[in-house]
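Each reported figure results from applying straightforward, stated rules to the coordinates on display, with no laboratory input. As the structure is a computational prediction, the values presented were derived from the model and not from experiment. Cβ atoms are built from the backbone, for glycine too; each structure is taken alone.
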Structure P
Amino acid sequence: MTEPAAATDRTRLAESAYGTDRHLAARQALYRWQTPRHDLPAIAAGQLRDVRGHVVDVGCGNGRFVRRLREERPGQIVLGLDIAPGILAGVPGPVAVADVTRLPLASGSVGAALAMHMLYHVPDIPQAVRELARVVAPDGLVIASTNGERDKAELDDLWQRAASDVLGTGQEPVRFSIGARFSLENAPDFLGEQFGRVETTELPSTVTVHDPEPVVAYLASYRAWADQYDVPFDTTVERARALVTERIARQGMFEVGCRAGILVCRR
C-alpha cells in the first residue's frame, strides 16, 4: 500500500480535490444509508457543550460542522479554516484560508479546535498537532476524527477487483492509501505527544445500498488522485459500476463496513 506525497500535496488538495465541495459531498452522501446512523457534527457539538471561548474548525471543508455548531450554540463564535479557498465559498463566515501547521491564531486563544477527517492530508502531522495544542486554552480540548485501517474495506476490494479486470494481466494493482497516515490505530500516538488524555470512541457502522450510484460516486470522488492508481481511472470506475450492479442484482444489496471514530484530547 503506497502513501505518496500526492496525498498531502497542497496544490492538489486546494485545487483538484477540494477546489469545490463536489467530491467531498459525494463521499459524505454515502452515509445516508448508514446503520446505525452516526451524526458526527452532533457528536462533536455534544463534546463541546461545556467549552467556553471560541471554537475553530481546522480543515472545515464544506462547513458541515461549522453549521451545526452555529445552530446549536448561536452565541459562540465558530471560525472555519481550510487551505482550499474554493470550498470555503459556500461556508458562512467567519472563515479564512489557513494551514494547520501555521495557524493564524494566538496561543491559548480558543476553547476548542476541531480537526475532522483531515490530519491524514497534512505533510507534517506532529507539527499540526503541536499547533492545535498551542492555540487551545489550557482547559480546552481538541477533537479529531478519522477512520480505522479497515474502513470501507469492501470498497478497496471492489476497486482492486475492477482494476485487475481492467489491467487484464492478473497482476495486483497499486493500492493508494490516504487515511492510513492518520488512522484510529496510530492517531493516539500522534495526539499523545501533546495531550495527556486522548479518549477514542469508535463508531462502527454498515452502509447498505440497493443502487450502485452512491458507490460509483464515492469511487469517482477520488479523481484528484487518478494518476496514483496505476490503472485507467474512468475505465476502472465503470468496471466497478458493472461489478456492483451484478452484486446487487444477485444479492439485492451491497454492504460496506465503516470504521470511523473520534478522539477527544485534553492536557
Structure Q
Amino acid sequence: MTDHPPIAELTPGICSVTLRSHGIQDVVRIAADAGLAGIEWGTDVHVSDAASAAQAREATEAAGLAVLSLGSYYRSGAFGDFERALELAAALGAPRIRVWAGELGSSEASPDHWESVVKDGQRIADLASDRRIALAFEYHGNTLTDSPATTLELLDRIDHPNVGTYWQPAVGLSDQQALDSLHEVLPHVVGVHCFSWGPAGERFPLQLRARLWQGVAEVLRNHGEDLDIMLEFVQDNLPENVLSDAAFLHALTLGED
C-alpha cells in the first residue's frame, strides 16, 4: 500500500502592493472584506519604518488576519544593510522575508555576479536564521531566478535550510509551460504569487486563466506542504476586483474549482 502525502492547506492572502495607492487600514479592510486570511506587507509603500510596521501588524491582527511575510526589495549580491529588513520583519511579526536574486537576468549574469548573489544570499540567510525568520526569493524575470533551472542552481549553491523560493507564472508562458515550471521548483516553493496576465503584461480577472490556476492549486494541494497563495495584482488595481478574484481564489484553495 502506497502512502500518499496529506492534502496541503493553502492560505489565501494578498500582497499589499496589489493596493499600493491605499493606506494600511484600507488594505486590511479590503482583505478582510474579501475573506482573505493574511497579507504580505511590502516595503515599497506601506511598511517603511518601525512605526508603519507596528501599525500594519496591529491592524492586521485586529482584523483577525495573519502577517504572511515582508515583501522586501533587498537585492542579494549588493551586500547592503539587511538589518533594516530584519528589523521591519520583526516589528511586523513576519515569519518570512521576500528578497530578490540580484539585478540581472541569468543570461546576462557573469560568474562574478552569480558568486556575489550566492555569497550574499548565504550571509543574509544566516542573519535571518538567527532571528528565526525565513527567506524566499522572488521568482522573477531580470534576476537569477528567472527560470526553473537557474532557481534550482541558485538554491543549490546557497545551500541553506532557511532559504526557499516563491513561484509565479512567467509572463508569456502557456498554461502547461507554467505548470511545468512549477513542478520543477516545487520542492523549494514556500509561497505563490497569484495573478492573471496576458503575454504583454495585460491584467485580467483571475478566473480568465482558470485552467492554469486550477492546475496550480491541484499541484500544491497534492504536494502536501502547507503554503500561502497570495493575490499580487488585479485588473485596474480596483478593490472590487480584489473581491472577485478572492472569491475565485477561495474556491481554488478549498478544492471547489
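If P(r) over Cα pairs in 5 Å bins from 0, in percent, for residues 18-129 alone computes to 2, 12, 22, 20, 15, 11, 10, 6, 2, 0, which of P, Q did it come from?
Clearly, the read-out refers to Q.
Using helix-only ellipticity at 222 nm (-39500 (n - 2.57) for each DSSP H run of 4 or more, over all residues; to 500) as the calculated read-out, with -13000 as its value, let me know the right label among P, Q.
Only one of P, Q returns -13000 for helix-only ellipticity at 222 nm (-39500 (n - 2.57) for each DSSP H run of 4 or more, over all residues; to 500), namely Q.
Out of P, Q, which one gives 33, 19, 17 for semi-axes √(5λ) of the Cα gyration tensor in Å as computed from the coordinates?
Details: P: 33, 19, 17; Q: 26, 23, 18.
Of the structures listed, the value fits P.
Among the shown structures P, Q, from which was the value -0.26 of log10 I(q)/I(0) by the Debye sum over Cα atoms at q = 0.09 Å⁻¹, for residues 58-185 alone calculated?
Checking each candidate, the match is Q.
Using distance in nm of label points 7 Å out along Cα→Cβ at positions 66 and 210 for the comparison, can you identify which of P, Q gives the largest number? Please list the in-between numbers first.
Details: P: 3.7; Q: 2.8.
Checked P, Q; max of distance in nm of label points 7 Å out along Cα→Cβ at positions 66 and 210 sits with P.
Of structures P, Q, which gives 0.45 when FRET efficiency 1/(1 + (r/R0)^6) of positions 162 and 234 (r between Cβ atoms, R0 = 30 Å, to 0.05) is computed from the coordinates?
So the calculation was done on Q.
Have a look at P, Q and say which one yields 2.8 for distance in nm of label points 7 Å out along Cα→Cβ at positions 10 and 146, as calculated.
Value 2.8 for distance in nm of label points 7 Å out along Cα→Cβ at positions 10 and 146 corresponds to Q out of P, Q.
Just checking, which of P, Q has the largest value of mean count of other Cβ atoms within 10 Å over residues 42-49?
Going through P, Q one by one, mean count of other Cβ atoms within 10 Å over residues 42-49 is largest in Q.
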